[in-house]
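S.K.: Got some structures for you, see below.
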Structure P
Amino acid sequence: MPTLPDAETLLAELAAVMRPSVDPTKTALVGIHTGGVWIAERLRTMLGLIQPVGAIDVSFYRDDYSQRGLSANTKASQIPFEVEGAHIVIVDDVLNTGRTIRAAINELFDYGRPAKVDLAVLIDRGGRELPMAATYFAQATSLAAGQSLALERAVAGALSFRLVEK
């Protein structure tokens, strides 16, 4: 089994990469349920951002919705700030095919037209099926086709990765 990346270390590295480019008074974070929301909440504090964190569940916007159906873990999306004209950073744990990010952008535009949208992820694992790229990422890594990383949060809030074999 490969050595798993340390999610807490990657979170600190991601905040350091983002810090020079975000305006604490104007930048807003929108996390993708569930791991992206956990990361966005932590980044908001680490970067001293004023806007509350938004949360998106992309279940209804996925291009494979007709095959997958609705998950029992579907959560409501909440964007507690004005999207129109805002600088928004979509946050997720792992970027792979780009399909989740496409769905998140589609949903985000239902709330308004942002001035700028960036993407921040802890890990970019490649394997793109759509032309999506992270503006900010802490680590690029490769995994076997049958493997994925699942972000987990301990009761105390610490983040960690678990390797999932498909």
Structure Q
Amino acid sequence: MPISMSSASQPVFSSMLRNLSHLLDKAQACADAKKFDVSVLLQYRLAPDMLPFSRQVQMACDAAKNGTARLASLEAPRFEDFESTIPELKARIQKTLDYLATVSASALDGVEDKDITFPLGRDATHTMKGEAYLTRWVLPNLFFHVTTAYDILRHNGVEIGKRDYLVGASA
């Protein structure tokens, strides 16, 4: 049986966002144990031209939320990018998970050949077929931002490993 668009997207999105929430818990626990201000981690960048940790979380949420909405021909909810604390970032993840739960599998299945047009930077758009959009754009973007958030925490001494990155995979 072929894999469906809903099974290739929603469980992966949800799992990765739960993993990201778990990483936020680990970051807070590290800051509490070592007695430093966790906001240092939230503003940390791996390189000067990269976005900070908090923005990586926001963009991971946006990849899942916007990707789902575009595939399902829905209007994605708009989330303001104001989060500057771990509880606020966790709330954003939860809002995203809550939104994903409202999109039925039937809204996603069968859109493999549908044209999906999405913004590419500020001044351009790009169009891909639904399956290509999911597998070559949305999922790689989600993984990129979750991995970058993981790398920032790991680089800064938060005791996390591969199991923490994959903790939600079995749920």
Structure R
Amino acid sequence: MSKLSYEGKINIYNERKQGNSVINISKRYDVRKDVIKYLIRLIDKHGYNILLQERTVSYPAQFKQEVIDRILINHESIREVAIDLGLPSHGIVNRWLKIYKENGYNIVEPKRRSTMNNKKKKNEETKDEKIKRLEIENTYLKAELEYVGKLRAVVQARKNQQQKKK
């Protein structure tokens, strides 16, 4: 439905209500039949205003969980739930279900993309900041190396004691 304009969607709805077949409308607008059927049901349920809503919505995890529960626990159909909630497509719910099952029946929020400004801020490190960061890192690595050396000595001492006992 995204390639259709608001007016195109209204025209499809009106043509269907005037009795034109879904097949003819599908050919005329070069849109799949299931998309047209979904659009008709969506407008019937929510009215034309549903077409004006923002389509790049980020849905919270709790909302996704409720939708998935309606499908898996209450055994409601994917299309019915999507239409009832006014989602732009039932494909969204299909994707949520697929990701949910792939992640061991857990809702996983996608990682947010960082903006260019954030990347520039990370890369714009002054020389003093860089030197301080490297000094801290160097100190950490020295401590880690010292720890590993002591750990090896303890392990070697235990091996020597076990060999003496034999």
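No lab work stands behind these numbers, since they all come straight from the coordinates. Quick caveat, the model's predicted, so the values are computed rather than measured. Cβ atoms are built from the backbone, for glycine too; each structure is taken alone.
S.K.: Which of the displayed structures (P, Q, R) returns the greatest value of relative contact order in percent (Cα under 8 Å, 6 or more apart) on calculation?
M.R.: Working: P: 24; Q: 37; R: 15.
Comparing P, Q, R, the top value of relative contact order in percent (Cα under 8 Å, 6 or more apart) belongs to Q.
S.K.: Same structure again: Thinking of P, Q, R, which structure, once FRET efficiency 1/(1 + (r/R0)^6) of positions 41 and 105 (r between Cβ atoms, R0 = 30 Å, to 0.05) is computed, gives back 0.55?
M.R.: Value 0.55 for FRET efficiency 1/(1 + (r/R0)^6) of positions 41 and 105 (r between Cβ atoms, R0 = 30 Å, to 0.05) corresponds to R out of P, Q, R.
S.K.: Quick check: -18000 is what I get for helix-only ellipticity at 222 nm (-39500 (n - 2.57) for each DSSP H run of 4 or more, over all residues; to 500), calculated from one of P, Q, R. Which structure matches?
M.R.: Answer for the origin of the read-out: Q.
S.K.: Which one of P, Q, R has distance in nm of label points 7 Å out along Cα→Cβ at positions 9 and 129, as calculated from the coordinates, equal to 4.4?
M.R.: Going label by label, the one that fits is R.
S.K.: A follow-up question, please. With P(r) over Cα pairs in 10 Å bins from 0, in percent coming out at 10, 39, 33, 15, 3, 0, pick the structure among P, Q, R it was computed from. Mind dumping the intermediate values first?
M.R.: Working: P: 10, 41, 38, 11, 0; Q: 10, 39, 33, 15, 3, 0; R: 8, 21, 17, 14, 11, 11, 9, 5, 2, 0.
It must be structure Q, since only it matches.
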